[in-house]
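Student: Several structures are given next for inspection.
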Structure I
Amino acid sequence: MTATITERNVCGLRWLTVTGHRDAAFRALGRLAHAEIRAVLAQLPESASLRRYAATPGGQTALASGLQAARSAHPREFAELRALAEGARLELEALLLANLRADLGGDDGIGCSDLGWRRARSYVAHNEDAAPALQSRLVLLTLIIDGDAPVTTQWYPGFLPANTFAITGHGLVCAVTHIPAATPARAAGRHFVARGLHQAPSLDAALHYLRSHPSAGGFGYTIGEFATGRVVSIEAVAGRVSGVEADPVTTPLLWHTNHARHLPPPNRSGPTPARPCTTTIVTARARAMHRLGAPDESIARGRLLDALEPPAHEPEVSWFLRILTGSPAPHGVYRSADDDDPLMTLCTSVADLATRAVTLQPRDNNPTTLALKDLTSA
């Protein structure tokens, strides 16, 4: 079993393309990125608290449970993480702890911003926000794994390549935002679930997959299908799943920050069917979100996006770039790590489903547009 890795640069991002058998590919990736993996694990703001937790009896029990759930429900994705750890010469527990950090409860819920649009044209746009220490660590990663559809995703070394913005060879674009789960479910970690989503052959298959593969923690997924122009926003949190689909007439614009907007109450069993929704965050809604544990910062960004007026004419990529990068918080959603904001926007991405192209604008760089075919081939 062999694997090859090629390296190039696009608009300031290191771009790795890994080709070969799954185990060999992830071992090779671990070997190449071993220093970056160690740096990311050390620079995560929650690293110290995670290590302290892992040393407690409760932490050991939670990790063992998370390992068992991942191995049982997602053996392919678990094998990838294990091979990555082996290649980097690290104990599996170190990578497992980082990948399960929001599946153990108690996280603060800060993170990224997403927009989805469908009318005559369709778009999915994403701000990738992270700790400033990770600014130089974000990598563009293309995986050409034997037997899989190709995937290009933004990747933090040490994580399963699943929690950011991805383009798949099946013609899907998937942007991911963090949603806190105060009481995680007894299920596989959300990174394992999200990584498995990359092989969904269609948008409908992606929806079915998320409804049939519960996650312990929470992610919001904004997913677009290049072939049809359909765009959906799905919340999968602590075993519960709900979503909405953009409607070209009634609700062309979707947004998501880092709190659940349309999940059923925790005491309601079963999924809620996807439906059009135009939730407005007013004072009463904000109070309700506080009771559910939504962070102030996420609500503030959500209020800004909810107040957007859909453009009268069909928007261009530049409209989404302006919304996501034009104004720093608190007057916009761009994160600058100023004024006690712990995060910064590392990269803004806009997928234009009509032109089958993706525009990337890493921090402090000009935007670059890549064709879908260039992102899903060696």
Structure II
Amino acid sequence: MRKLAIVSNSAWHIYNFRLRLIKELRAEGYEIVVIAPSDLYAGKIEEEGFSYRHVSIDSGGTNPYADLRLVFDFSRIFKKENVDFLLLYTIKPNIYGSIAARFLNIPVINNISGLGSLFIRNNCLTRLAQHLYRYALSRSVKVFFHNNDDMQFFIRKGLVKKTTAERLPGSGVDHRKFAPYPVQKNGGPFVFLLCSRMILDKGVGIYAEAARILKAKHGNIECQLLGFMDVKNPSAVSHEQMQQWVRAGLVNYLGTTDHVMEYILRSHCVVLPSYREGVPRSLLEAASLAKPIITTNTAGCKDVVDDGVNGYLCDPGNAGDLAEKMERMIRLSDQERSRMGSLGREKVIREFDEAIVIQRYVDTLSNKA
């Protein structure tokens, strides 16, 4: 039996986004070991019958000594586990896990789900990241990208070989699990919902400003925020800033949940004014649940929305344009919004079903392992 390690910067990520994948790979005959920093979901992974190994990763850190230590930590774990193949996710595992695998001659499949804050800006850290990616990905057997913009950027910059790169339709979504069903709303306000980490690069600040514009015209709306307060991220929304928005009546911060589906179903429209994404899982889930979407006309986000069909696209960083699209959504009839949602669900099933993604991994491993 061949041993496959799946590596990410959090056990939460693997449990929530990759659990069905590793179950399917186990059914294909692979022995699976999960490698990630320990959190509340590490035990859940073990309860599913998978081996789990802790590795310490400072996802937002820039200390070169800590990153060098991460290469050694990965090398030690890969060697001890006698790994035959690696599936790597998120930035530091993709870079430093690939470098460790290179020393040990272990084949790697990388998954570039998005370019993150580093590539939204252009500074010395961006250039360093490009050099590291170029070296780390040079011997990968496959590098999956979640959208064509990111893939073409990496090819154009020489960070990945064209023959190695391939577009994958995001992480996919299980449309059977994320299936719409009626919920009792009992009247009340028109509800917009933004699901993401609470960072400015996700457009959280733009959303709050759009809410300010919109609430000056419409009293009966609620702009909800759902997700982690990611204080380690350089563009994190501070607790003080969030409280200011809440006190001003602009947003309702709901905290975090393991039951995001319930909040999506109780909303009228899901919004994500992000500056750049891979393919946003929150939008895939919303579309699968037949909710209309408003998002930015930028890499990754625009892949999920056909403008005017299953939602609206707005300009990145433009609170006025976002508010205009939100107002346009309010003015639609219930039937028009329902039609948008139905078309979005059809799009997800056709283009982004999780089974499509899983089969691509199975085929790649069959050809390369």
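Taken together, the values in this text are just the output of simple stated rules run on the coordinates, not laboratory data. Given the structure is predicted, the values throughout are model-derived calculations rather than measurements. Cβ atoms are built from the backbone, for glycine too; each structure is taken alone.
Student: Taking helix-only ellipticity at 222 nm (-39500 (n - 2.57) for each DSSP H run of 4 or more, over all residues; to 500) from the coordinates of each of I, II, which one would give -9000? Walk me through the numbers before you get to the answer.
Tutor: On the way: I: -9000; II: -12500.
Working through the options, I get structure I.
Student: Taking distance in nm of label points 7 Å out along Cα→Cβ at positions 87 and 191 as the quantity of interest, name the structure among I, II where it is greatest.
Tutor: Values: I: 1.5; II: 3.3.
For this comparison of distance in nm of label points 7 Å out along Cα→Cβ at positions 87 and 191, the top structure is II.
Student: If we compute distance in nm of label points 7 Å out along Cα→Cβ at positions 175 and 255 for structures I, II, which one ends up with the highest value? Please list the in-between numbers first.
Tutor: Values: I: 1.1; II: 3.5.
Answer by largest value of distance in nm of label points 7 Å out along Cα→Cβ at positions 175 and 255: II.
Student: Another question, if that's okay. Between structures I, II, where is volume of the Cα convex hull per residue in Å³, for residues 63-126 alone highest?
Tutor: When volume of the Cα convex hull per residue in Å³, for residues 63-126 alone is computed for each of I, II, structure I gives the biggest number.
Student: One of I, II was used to calculate relative contact order in percent (Cα under 8 Å, 6 or more apart), giving 18; which?
Tutor: I
Student: Moving to a separate point now. Given that distance in nm of label points 7 Å out along Cα→Cβ at positions 183 and 207, derived from a single structure, equals 2.9, which label among I, II identifies that structure?
Tutor: I
Student: Which of I, II yields 0.35 for FRET efficiency 1/(1 + (r/R0)^6) of positions 239 and 303 (r between Cβ atoms, R0 = 25 Å, to 0.05), as computed?
Tutor: Source structure: I.
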